[in-house]
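Please go over the structures that come below.
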Structure P
Amino acid sequence: MPNSSMLRWSLLILALLFVALGSLTVVKSPEWSNWKLALLAGEYGCWLVLVPVLIAGVAWITRGAHGGFAWATVAAGAVAGLLLLGPAFGAWRIGRELPAGLEQAFGKVTLARAPFSVATLFGGGPEPVRAETMTFASGLDLDFYRAVRTDARPAPCVLVVHGGGWDGGERGEIPQFDAWLARRGYAVAAISYRLAPKFTWPAQRDDILAAIAFLKVQAGRLGIDPTRLVLFGRSAGGNLVEATAYTVPDPAVRGVVALYAPADLNFAWKYGREDDVLKSPLLMRQFLGGTPETVPAAFEGASAYFHVTKAVPPTLLVHGALDTLVWHRQSERLDEKLTAAGVPHAFVSLPWATHALEYNLNGPGGQLTTYAVEWFLAAVTK
């Protein structure tokens with residue numbers, strides 16, 4: 001019957017579409033596609049896997065005399081399911097080794113949870129924490145989350161710098177992560193900074209330094225310890241916190257957390273293309289005011305890679321190997337440089353992950369990232 005034939009074809013095509021989606025956990029997302037599909041597959045696969053299973057079940061139940069179609073659909077559903085569950089298995093495998101690596105890098109810490117839990121995949125998010133907005137410099141605001149604590153002791157403070165290619169983004173990105181930090185006993189200051197192309201480097205570094213100065217002056221009112229600050233940034237924000245902490249020494253800055261960040265902009269320029277997914281050469285020209293030939297000091301100044309010494313703060317790097325926006329090799333190279341300099345650091349590399357890998361705090365990437373961050377903060381701010 002025509003309707004039955006259409007159903008069989010529809011189920012097979014749907015199963016194959018989920019194979020294509022699941023494949024984004026093992027190969028990089030093509031530049032012509034939306035990279036967020038890879039984030040969906042990698043961090044929400046434990047939910048999505050129910051769909052190809054259902055498709056395979058319907059195909060088998062309605063197979064009739066066309067067993068070949070049913071078998072093909074079931075096989076495609078099984079492959080899709082395995083691909084979508086792959087990140088969870090990868091997180092379990094990495095999680096077994098993660099505590100030992102973090103202890104070797106930063107010292108022993110006791111956390112009340114495992115690096116990865118299957119049950120957590122299906123859990124809820126952190127309870128929201130109300131943010132207070134305040135101005136820390138002319139035209140620049142920050143959202144301050146007070147630490148949720150059972151005592152009155154001043155809390156360490158995490159200064160969060162957003163991503164967005166230096167010309168966009170906003171301080172309210174991934175607010176659930178800020179709430180999670182606050183409920184772990186850390187105050188959070190998520191800041192705005194001046195954006196390119198109107199403002200070029202080092203304006204962004206100056207804004208981070210202004211926020212640090214503000215937090216120190218207001219420490220008593222905010223309930224924070226001005227000697228225990230950590231800089232945290234994602235993507236372009238990770239570049240900014242690395243470059244700021246590495247070029248302007250401050251003993252109050254106890255550590256740096258950089259997620260999927262470009263540490264060497266000369267390296268990024270060398271391999272960037274005008275037609276790549278980010279149009280990265282344009283972003284760097286806007287941010288730095290020119291090219292490596294015309295503004296070499298800006299390219300070097302904004303690249304933490306060139307400023308690694310034994311004295312730079314302890315550093316935690318997290319990056320997905322399948323990131324199509326910032327090459328995983330950026331964090332690999334910084335990891336190698338920090339190792340050579342003897343800087344306490346750890347590099348958490350996630351084979352299935354892409355950009356924004358911590359967006360789902362309960363996903364494979366989110367669980368490992370929050371575990372590593374919690375360990376790092378406890379170690380460097382104690």
Structure Q
Amino acid sequence: MNNTIKLAVASALLAAASSASAAGGIVAGDWTLDIGGNVNAFASTTNAKVTQGTAPVGGLAGVRDTLGEKTANGINTGLLPSWIGFSGKTRQNDLDVDFTISLQPNVSDNAAAGDANTPLNRQAFVSFGDKSWGSIKLGKDLGIFAADAILNDMTLLGVGGASGNSGTATTLGGIGSGYIYAAWKGQVAYTSPNFNGFSFTAGITNPNQGFGTLNQDRFGLEGKASYAFTGDVSGKVWASAASYDVTASSTSQYKANAFDVGATVSAAGFGLTGYYYNGKGAGTTVFGANGATSAGAKRDSDGGYVQATYTLPGVGTKLGAAYGVSKLDLAAGETNNTLVSKNERITVGAYHPITKHLNLVAEYNNVKSEAQVKTNKTESNAISAGAILFF
């Protein structure tokens with residue numbers, strides 16, 4: 001992405017909303033208020049090319065429906081939902097204080113009247129701090145672990161995986177086929193000042209995130225460190241980790257842990273991103289999903305993605321290609337032949353800015369899912385076309 005679009009994506013996803021108003025926001029008493037976000041929609045066709053045996057549990061490739069039809073069509077938002085974020089900031093008592101609340105409406109659903117879906121509610125947080133010592137965030141926002149994996153995914157402007165079914169709120173992008181979803185979490189997090197490009201974040205998170213409603217012995221723990229650099233060659237390197245103490249039942253108690261590393265560099269219109277993660281009890285696609293047996297025996301998982309892009313000079317069109325895979329192993333002594341062993345994805349995309357705010361997008365995605373028994377597999381091919389507008 002060029003810098004304008006990359007900032008716009010981050011703004012929409014994290015509701016920074018700094019570019020919403022050319023005048024710099026609306027002054028209301030001590031506050032500067034702002035509104036920002038995006039609207040996007042894509043028409044997608046997914047074809048279930050191959051189905052052998054039983055579809056893997058946890059597989060992401062499209063499958064034929066109960067009538068045997070292999071093609072699924074949908075008009076939906078992409079990986080990034082349509083978004084409107086409200087933010088405010090002020091400086092009081094030597095503190096920078098700000099808040100964000102956001103809503104994510106759907107562009108389509110399957111109800112007869114077309115109004116069954118309700119908006120997502122992904123953000124509601126307050127933060128305060130100072131550039132001399134950092135900042136503290138309290139509330140719901142994007143998780144800390146694996147956040148940079150999704151923020152650097154080129155399909156954030158498009159669709160990625162799971163594009164065909166109609167009426168869905170969002171697609172998956174590279175979630176589950178290259179990285180675990182960072183998700184939206186209640187958190188109390190500290191972010192350090194920027195030390196010449198280096199910074200870190202550490203926080204506690206909602207302990208029941210994805211693990212049911214029973215009491216948990218402790219909060220979730222998440223953190224990351226990163227270093228960003230600028231110049232003719234610019235980019236960022238990062239590492240993050242997460243740990244949850246899970247009590248799923250009286251017989252299922254375990255720790256779910258994961259870490260990742262990644263890097264992205266840009267020079268002369270070229271961009272390259274590489275990412276890897278590893279987890280124990282962390283599962284696949286969503287943190288904790290299929291991470292352990294019912295008795296609490298942990299399954300190992302790992303994966304990552306590589307992505308290359310090039311922006312055509314004078315035109316601004318970004319062309320990109322990516323490969324991602326997420327793998328899941330059985331627990332020691334476990335026999336579960338239908339459980340997914342890997343989801344892998346190939347994406348080829350074109351992202352063209354027709355104005356500084358409006359982008360046309362076309363993508364091809366191939367997704368393959370394979371069970372622990374190699375004869376159980378599915379494969380799908382998808383073509384998507386649409387537009388995304390930032391404001």
Structure R
Amino acid sequence: MALSESMQETIRSEVAALAPEYVEARRHLHRNPELSDQEVRTAEFVADRLRALGMDELRTGVGGNGVLATLRGGQAGRTIALRADMDALPIQETSDLPYRSCVPGVMHACGHDGHTATLLGTAATLARMRDRIAGSVRFIFQPAEETVGGAARMCSGGAMDGVDAVVALHGWPDLAVGRIGVRPGPMMASSDTFDILVRGRGAHAAYPHLSVDPILVGAQIVSALQGVASRETNPTDSVVVTVAQFHAGTAYNIIPGTAELKGTVRCLSTRTQDSMPARIERIASGICSAWGASCRFEYRRGTPATINDAGINELVSGVGQVVLGAENVVELDAPSMGAEDFAMYLQHAPGAIFRLGVGTDVTPLHTPTYNFGDAPVKTGMELMARIAVEFLGLE
């Protein structure tokens with residue numbers, strides 16, 4: 001549905017009036033970051049703001065430190081959920097911002113301060129026009145996105161009960177402020193982890209023939225695992241297998257008895273993700289057997305791939321074209337092999353996550369000088385408010 005000019009102007013003017021307050025909220029959050037599952041003060045800040053807005057339902061302590069709020073419109077209807085993540089990263093900020101982190105070794109290097117402030121501002125905007133909305137808006141403030149555990153716990157705590165659609169944004173430094181990136185279908189990869197313990201036989205380094213060298217075996221496993229992507233997977237179906245840790249040995253002249261490998265697997269389809277444990281174990285066990293070693297293999301499923309619903313993505317794109325101009329809505333060429341536990345919400349309702357431009361001069365995500373910035377807050381507020389109202393409709 002297309003909003004009337006008067007409704008569009010109402011949203012625009014409300015956002016303009018409220019944005020300075022939520023820019024300051026973002027700066028407060030940036031100064032006071034908290035790590036995954038430690039977001040106690042952040043959750044209190046969020047809950048206090050939502051309480052002041054007169055939410056119809058407010059729950060704290062969901063899935064750990066999560067906060068859920070529901071705003072009911074003047075007429076019954078569908079429910080749309082809007083999600084923000086609240087946790088920071090264990091990185092020492094090195095910027096000279098006046099609102100740089102006050103917490104040693106912790107900073108908002110992924111922009112969750114901006115996500116949280118933007119959603120608070122969206123809630124404030126929609127609260128001012130609640131009587132005209134047909135339906136409800138569920139605001140999800142999630143802990144522990146960086147450790148890929150918070151979304152599942154939020155869903156178990158009822159975050160998606162009765163929800164018909166869900167939308168989120170993520171600040172993106174490769175896009176200028178005032179631009180967004182959208183993509184139907186696969187948007188981000190799944191994220192699983194594995195451990196391989198190679199058991200060989202130790203010996204003096206001068207007598208390798210008396211050993212079953214787990215370092216040699218482990219090195220061959222690392223090399224062979226690269227063939228999963230290059231030789232066992234359809235080239236059009238992306239997969240990444242990365243061994244990120246290799247631990248073995250204690251001295252220059254001792255061949256150890258064991259070697260430990262740890263890594264991650266990223267996929268863009270459920271079918272491929274489902275096949276990976278058996279494929280990796282087969283390779284590791286086969287190489288170990290060939291060299292007279294054995295292995296212990298452990299595989300942990302993380303978040304599934306983030307698959308944007310075509311219809312909700314079209315809604316986001318359409319709102320973006322009206323608010324920002326068609327030239328500022330970028331259709332992304334390819335998904336990211338990074339992961340996002342927003343995928344867990346998509347197991348319960350159709351939805352989409354989009355990229356919100358924070359400036360092409362901003363340093364990359366997860367770096368000690370990353371900054372979401374002030375300007376994207378206003379843009380994100382208007383987009384998210386418009387998306388909610390477009391989905392729900394008006395009385």
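Read the figures in this text as sums done on the coordinates, not as results from a lab. Computed from a predicted structure; not experimentally measured. Cβ atoms are built from the backbone, for glycine too; each structure is taken alone.
If you work out distance in nm of label points 7 Å out along Cα→Cβ at positions 39 and 327 for P, Q, R, which one comes out largest?
When distance in nm of label points 7 Å out along Cα→Cβ at positions 39 and 327 is computed for each of P, Q, R, structure Q gives the biggest number.
Where does the value 0.05 come from, among P, Q, R, when FRET efficiency 1/(1 + (r/R0)^6) of positions 87 and 207 (r between Cβ atoms, R0 = 30 Å, to 0.05) is the thing being computed?
Answer for the origin of the read-out: R.
Thinking of P, Q, R, which structure, once helix-only ellipticity at 222 nm (-39500 (n - 2.57) for each DSSP H run of 4 or more, over all residues; to 500) is computed, gives back -1000?
Source structure: Q.
State the single structure among P, Q, R that was used to calculate mean count of other Cβ atoms within 10 Å over residues 239-246, giving 27.4.
P
Given that semi-axes √(5λ) of the Cα gyration tensor in Å, derived from a single structure, equals 32, 27, 21, which label among P, Q, R identifies that structure?
Answer by label: Q.
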